[in-house]
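Several structures are given next for inspection.
Bear in mind that the values in this text are calculations on the coordinates, not laboratory data. This one's a predicted model, so the numbers in the text were calculated from it and none came from an experiment. Cβ atoms are built from the backbone, for glycine too; each structure is taken alone.
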Structure I
Amino acid sequence: MVRGTLRAAGWAVVFLAALLAPKALNTYWLHVTAIAWYYALMAASWALLAGYAGQFSFAHMAFAAIGGYTSGLLAVDLHLPPVLGMLCGVLAAAIVGGVIGWLCLRLRGPYLSLFTLAFAQILQLILIAEYQFTRGSLGLSVPPLFHGDSDLPYYYAGFALLLFSLGIMQLVLRSRVGIFLRATREDEDAAEASGIDTSLYKIAVFTLTSAMAGLAGGFYGHFVGILTPNIVTIPEMGLVVAMAVVGGVESLPGAVVGAVFIWVLSEVLRDYGQMRFVILGLVIMLTQRFAQNGLVLLATRLIAKRLQPQRVEESGAPAA
């Protein structure tokens, strides 16, 4: 009871802090935080796929690229409004994700990871080679979502997209689908023996998370104004995985906090050059050693333990 109340109060404080943060941020940190919403959506959707459904994919950044490039190319070549282009990008990422999910039906563990890694590398090579469409390594210039030079509209737009996506994912997890996904993660053979169509739900969650990544990629492209094949690199995918792991791979809000924490920390440590990656690596190692379920869950438990009333022994005296 105490833990549930504490959790609700804590997230309410976080929500209000996120709404009011722009008043205390300068232009640079406003830009950094707006990009953090992109990584938060990527980390949360990957946590749904890996933490809840047990599908460890390395193609998440590829779906972000599909969403971003689709929206950008439609805006540049067909002059489609950015919002409509983003919707088309989400649809394109969902379709490709559904196909990849269908192809990966019988793949588990390292085989799934290798398949999705190969897909991501192939997509990156296509983005580089088809320069007449994608502008190759020079990058595709993407028109902005909003007029003007202020990053404030992007901050709130990214935050709104994150909340909307989290709401959808939470509805999925609270439904029977969420129960089936957890059952599939724990023991796929036992889930199939219980009558669960694991193939259907694996394709469904892969499609959903691909669409979420496509949405994040579309927002990112229109915000930063340029997309390059570097968005699909292995270090970028590793960064998203690290964010989810540090925050809590089995917690969507935890993955969001982990993403914001890691991204802001990397910017704070930017002056240290390559040493910042060493420090970030140490943070990940320490998290895996002392908080395997993520820092958010560990912090919640520690605070709840301190606030929990002292137990009363059978004699009626306070516990020592």
Structure II
Amino acid sequence: MPDELEFERPLLELENRIAELRASDDAQAARDEIGRLDERLKRLQRKVYSGLTPWQRAQLARHPKRPHTLDLFRLLLEDFIELHGDRVFGDDKAIVGGLARFEGDPVVAIGHQKGRDTRENIARNFGMPHPEGYRKALRLMELAAKFRKPIITFIDTPGAYPGLGAEERGQAEAIAHNLREMAGLGTPIVCVVTGEGGSGGALAIGVANRVLMLEHAIYSVISPEGCAAILWGEAAKAPEAAELMRITAPDLLRLGVIDGIVPEPTGGAHRNWEETAQNLRGPLRDALWELRSLTPEELVSERYEKFRKIGVFEESA
């Protein structure tokens, strides 16, 4: 995926023109022109980013420069110590997790991890976990429950890896096991969808008391391309599928799938990682504070009711 998105090109052209004027020898003479272009850029940004289609949001959610889980760990957490391995098969680098502190309080943090370049993406399997990744995540969550420490998970995956080896080692069982065990953990769980939230691969670390979502993230049972291929036999209809699937944060908030939307910097989280993390810090703090007074039994009961309500609807006469 190119860094330059099609709908952003007019913005990038203006930004490049402003940068050229600022770097010119006669910057003083160009000041008025820079001022006019700055105003024009702000108006265009408001117009473009206030009217994004679901497909355009999906493109932003997949942007290669978007902050990944380890980036957010660095910006949000202190004293992070990564733990490795599932104690059964191996260490899946598509899932990272360990012990940390959030604003001084101990937590267990877990998330999907994509790569920045081809070599790292291959090592991280493009953020698509194998069964051992989900078993590692569950091992860490059970550790958190044992010591009554909150769990924070960050979701950013196209989906669980569908390869032969993953299936042979029990991919479906590993995901199902996580869903069952997370439902019964007597400790606060807060999940943040930071980029792509794809299918069971996302939900396997997403059974939480509170589910937050970055403004331009997506969360769905299948990718728009996969849906289009099934319904119409051609992935090129992905934009149409994205419109119908209700994959965006505003749609999912209305449907009760998520509990809150975290605003992103103008242009998307990839434009300013620090501002993105700062925007997330408050809602994360509030969610953990709200849950800390609940007993283990109340946490489990609330979590159960939350997910039982998803999909409930009424038929009109």
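Quick look at the values:
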read-out: Entry that produces 23.0 once mean count of other Cβ atoms within 10 Å over residues 105-112 is calculated, selected from I, II; value: II
read-out: Answer label among I, II for the case where Rg and Dmax of the Cα atoms in Å, for residues 169-304 alone, calculated from the coordinates, equals 17.6, 55; value: I
read-out: For 62 (volume of the Cα convex hull per residue in Å³, for residues 17-56 alone, calculated) the corresponding structure among I, II; value: I
read-out: FRET efficiency 1/(1 + (r/R0)^6) of positions 9 and 49 (r between Cβ atoms, R0 = 25 Å, to 0.05) - structure with the largest value, from I, II; value: II
read-out: Which entry (I, II) yields the derived value -24000 for helix-only ellipticity at 222 nm (-39500 (n - 2.57) for each DSSP H run of 4 or more, over all residues; to 500); value: I
read-out: Test item: relative contact order in percent (Cα under 8 Å, 6 or more apart) calculated as 31, pick one of I, II; value: I
read-out: Which of I, II yields 12.0, 37 [Rg and Dmax of the Cα atoms in Å, for residues 193-248 alone, calculated]; value: II
